[in-house]
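Got some structures for you, see below.
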Structure I
Amino acid sequence: MAEKVNPSGLTDDECQEFHKYYVQGYLLFAAGALLAHSLVWIWRPWF
């Protein structure tokens, strides 16, 4: 039996795997942004 395919063309398992890596990428980006803002704050506080 064929697996159910979503409108995106991915199966449910592929969607879950994609979501896992998407969230990890976002968290890595957010951590990098927090680090960059902290370093700039230490260098030149803007408040």
Structure II
Amino acid sequence: MALNLTEKEKALELPRGGRVVLSTHLDREERVGERLFLRPDEGVAVRLD
């Protein structure tokens, strides 16, 4: 789980890639690498590979 509670985009470093399985923005359902960019006021759940 990751939350960005700021008004700016933030980068999140992950230990390995994975897939966004849940997001507060309904348009996200994607594979991610070792870096995930969270939009302002976004929360995501990522299933790591």
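Results, tabulated for the structure shown:
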| item | result |
| --- | --- |
| Source structure (of I, II) for helix-only ellipticity at 222 nm (-39500 (n - 2.57) for each DSSP H run of 4 or more, over all residues; to 500), computed value -24500 | I |
| Given -1.17 for log10 I(q)/I(0) by the Debye sum over Cα atoms at q = 0.29 Å⁻¹, calculated: source structure among I, II | II |
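We did not get these values from a lab; they are worked out from the coordinates using the rules stated. What you are looking at is a predicted structure, and each value in this text was computed from that prediction instead of being measured.
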